[in-house]
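A.B. asks: Just below sit the structures, each encoded as structure tokens.
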Structure 1
Amino acid sequence: MLHSIFIKNFGIIDQLRIDFQDGLNVLTGETGAGKSIIIDALQIALGGRPSADQIRTGSEKALIQVTFDISGIKGLASVLKETGLDDPEEPVMVMTREITRAGKNICRINEQAVSLSFYRKIGGSLADMHMQPELNSLLSQDKQRQLLDRFAGDRTLAALSEVNLLYTRWREARNNFEKLDAEAGDRARRIDTLCYQIEDIRQANLTPGEDTELEDEKKFLANAEKISMLAAEAYASLYEAKGSQLSALDLLARAADNLRSLAALDRRNEPLLASLENILYQAEDAARELAGYLDGVDFSPSRLEAVEERLERIKKLKKKYGGTIPEIISCLEAAQSELAVLENIDQSLGKASQDVETALAEYNRAAGILGAARRKAARALEDAVKQELLYLEMGRVDFKVSFSDIEGPAQGGQERLEFMISTNPGEPLKPLAKIASGGEMTRIMLALKALLADTDEVPVLVFDEADTGVGGRALQAVAEKMLQLGMSHQVICVTHSAQVASLGKAHYRIAKEYEGDRTATRAILLDPEERLQELARMLDGSEVTEITLRHVRQMMRLPTEK
């Protein structure tokens, strides 16, 4: 239920708070006092379109905040999670709307900013505004179908769940078939491409790390002549004497002989001798390794050419299939896997086609059961609505549920339905949304709401001047129907009718007050005596007589004073 509304700097309202009660809440007051402004504020608080002109003169922004008790509202938790909002710890939801003259529009739910579309979705699940067609959920064909399904009962709702499940399966099967079918159309061209790629990579017979080894070999071969010269010179310096110039090994051997004689005379030189002998042995090893290295150095222009050609081929493969040899090999494996799938696509396509046919047959079977249940329930709903309208002094109204087939499978079933009505005998049935008379629309809405009260999950119903265009016995019937609705919903009603107002559980008088040179709107919760006077004023204007008061007491079912 709606706990309260807080309005600041909106219209002629500087600051106003109204705490509502459960059941039927009525708002009355003189024309121009601000009743409709309160309803406009509530409409905006639930996601309606605001205007900068609605901001109070002299203010730059307006604030509207509504607080709801959301305990027992089914499906709200899943809607909240769509935008990352968690269930509040307490069953309370605060919706805040701030509008500015600059056009800034801030929407918050429990102090968290949300998008306007999501904010409006939440507002629509909490309250149903019967004032403008675009905000009336009963005028939506989807809503009408939902209400019929709920009216039909649990078996129909179970059939609907099965239809939606089977629709999802059919759609997935169809998407899989279409994907395979599209692949089949390009199969021949794609197979040629894959075969070329596979053969191109296979013929190269690549080995991971091969390119690095080839680069090293290319560098060696390209510098083989210089390498040989440097190695020969190093070997000659170590091992070969030139004329009177001794080699490095000769000089080291001579120095070792001298140190050996020296150590024999002075043992302190033995460590130095050992170090020099080690150097001599290392030099001899180096000379032998250089000799072997020189034997292996062979400048081969043909080998260099072969290495360069191999590197160039690897370079081209990298450009086409990947930046490294492992990536090229991965590309080969992927191409082989895809080729295997494409070569078996006829078999896969046949199975996918059979899956679509099976899913479609199962969907059609379930949709047929659902459609039959809906049509049966529609006949019962038509009779029930007519009975409700008869009570509301609209006994000559014709009400039908119109069905039209939807081509192909669809979410929710294979039929589109719409509530149709004719308010005058002989007139054709028209969609409920096109009913022109405000009084007729009010009673039709009341009839549907009363009939579907147990299945309509929107907890709050708001009626703005629901008595417009209604009088006499019909007006009394409207009042009693609102009282009935108040037993299953919270009803907030702006009314000029004493008959409607007299049945309210809570009665608020909306009054305009003057503070200096400014006008402000106030909401006063009336006590029994104040309410008696307000209802009398609504009946007879400013002159309230004892007869009027007696009449009011009878309307309120109060004892008449003697």
Structure 2
Amino acid sequence: MASLDKRYDALVIGSGAAGSIAVKELTERGLEVLLLEAGRDISEADFVPQPATAPKAMSISLGGRLRSGLKGQYVQARRAMFKDQTSPFLVNDFKHPYASDSEFLWIRGRQLGGRLHAYGRVLLRSSDHEFKAASRDGHGEDWPISYADIAPYYDQVEEFLGLYGTDEGIDNLPDGKYRGPSVMTKAEKEFKSTVESRWPDRHVTPWRYAAPNLHRVPLGIVAARETGRLTTRTDAIVEKITVNSKTGLADGAIFIDQNTKARHRVYADVVVSCASAIESVRLLFNSASDAHPDGLANSSGLLGHYFMDQTPSLLFGDDPNHPGAESPEDPAPADPYYPPIGGVYIPHFENVDRTTTKDFARGWSVQGTIGRMPVPAGSGGVVGLMGFGEMLPYYNNRITVHSRRTDAWGIPIPRIHLSLTDNERAMMRAQVRGLREMAEASGYRVNFAASALGLDSKKIWPDADPISRAIFRIGIKRSLAMGAAIHECGGARMGNDPAKSILNEHNQAWDVPNLFVTDASAYVSNGGVGPTLTIMALTARACEYIAQQHADGSLHKETARNS
């Protein structure tokens, strides 16, 4: 096993939302950082614009899904919002298997930047509606932080990335720091008027989204490279985080070269896992040792537990009142590879500051677009609305590692145990019903409405042929299985009590004080907003703490608890 000679101040594992911010914050504070990314590097060749083609009618995308599946993406091809353009940035499922006790759709990317190349750039703030939800309704635990603790880091990340949005003054969707406004199409403005007049508690806002990244390499990595203190190693699959048996502290990692399968040993004063919710938990389990027989940093026995995703629902239709497509003037710079983005967002409106329904706890939100997708002349504008419901944290929903199965590099694969309760089933029925009500009130023709529970009607895709409709009926439930929201989180939760959590308020492992986990595995509960911005803000906050503690030697010289 080869060893890299240099010992780094910090090792960051993963280069997506968390990892890219981690390397920026740490290097800009003077630390020498090694970044390990399991996937390949990227280049300009990955972002060559495709020749323009005539707009096609909205379809089921069976052809694109089949092509993706034949290339080894038999899981990734099932994603609800399928696009040929993002398939190259998702994994080959034959090489990256996983197991699940029930249907779970795990969409993931492995290359420099991770899923940042395939997400919609929507960045939303969480609020104390999420962080202190348990105090309000008694379900689960509160986070060990409040909105006031993380707000300055939201500011910092938004200003760095360049966010577009509008101030709305909604308590459970805090306003941000905007470079410019985001705009709605004419059809979206009419949707807003219809919905808010009929349902005054539903606030229809324009998307809040990041400016296009024309560097392609995540901006945090670009900034870190400018310091001269970042070393990047792609094709580096971390097998385990290593711990010094004398100090009880993490001292680096062992990684496998993705191409040669050779093992390498690296050393660092601090280890920061940013690999994504499922992958970080998998890594901690695979880093078990004599001192940590049940997984690294798992003296509480809670590693992997309280895993969550948001409950998905989806409606597609068309707007006969607004044929064709509208392209409102986007204040963000144009991107030659990715199309312009934008749309509507409705934050949680049920059980926000009082109980408005007893059918389920918490609530759900909506993200969609109306009239933006290119269609043939005369066709109705495309309507796409997706609901995201807040799943409660349950102890028995968890991630483990398989006792027998491994991936293409011999590393035990993750096993996902996630079951729905009556609460989630009731919420998804309300989501589908609510999406259909808003669509029909707006005069749209509904092509289908569905959730992880299946379709709400047998009448689907009126313009499609019978064979395509039959295939769609079979496949839609699997495309909207849990995981389809791509907002999975939990498994290494933060907390105030070492007996009830894996990490403290700074994303620091209770058992191994120089080990930090800053991706979505740290989540205590899940809200209705996507986790990306919160992951970035938590990472910025944790890295500020790391730099302060590393400067006086307290992280890499003290003895770990239970060592």
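Read the figures in this text as sums done on the coordinates, not as results from a lab. Computed from a predicted model, the values in this text were never measured in an experiment. Cβ atoms are built from the backbone, for glycine too; each structure is taken alone.
A.B. asks: When Cα Rg over 2.2 N^0.38 Å is calculated for each of the structures 1, 2, which structure yields the highest value?
C.D. replies: Structure 1 comes out on top.
A.B. asks: If you rank structures 1, 2 by distance in nm of label points 7 Å out along Cα→Cβ at positions 171 and 467, which sits at the top with the largest value? The partial results should precede the final answer.
C.D. replies: Working: 1: 4.9; 2: 5.6.
Sorting by distance in nm of label points 7 Å out along Cα→Cβ at positions 171 and 467 in descending order puts 2 first.
A.B. asks: A further question follows. For FRET efficiency 1/(1 + (r/R0)^6) of positions 267 and 307 (r between Cβ atoms, R0 = 30 Å, to 0.05), which of the structures 1, 2 scores highest?
C.D. replies: Comparing 1, 2, the top value of FRET efficiency 1/(1 + (r/R0)^6) of positions 267 and 307 (r between Cβ atoms, R0 = 30 Å, to 0.05) belongs to 2.
A.B. asks: A value of 21.7, 66 was computed for Rg and Dmax of the Cα atoms in Å, for residues 147-258 alone; which of 1, 2 is the source structure?
C.D. replies: 2
A.B. asks: For the read-out Rg and Dmax of the Cα atoms in Å, for residues 283-522 alone, a value of 21.7, 68 was computed from one structure; give its label from 1, 2.
C.D. replies: Values: 1: 41.2, 130; 2: 21.7, 68.
Working through the options, I get structure 2.
A.B. asks: Separate question: Thinking of 1, 2, which structure, once helix-only ellipticity at 222 nm (-39500 (n - 2.57) for each DSSP H run of 4 or more, over all residues; to 500) is computed, gives back -7500?
C.D. replies: Structure of origin is 2.
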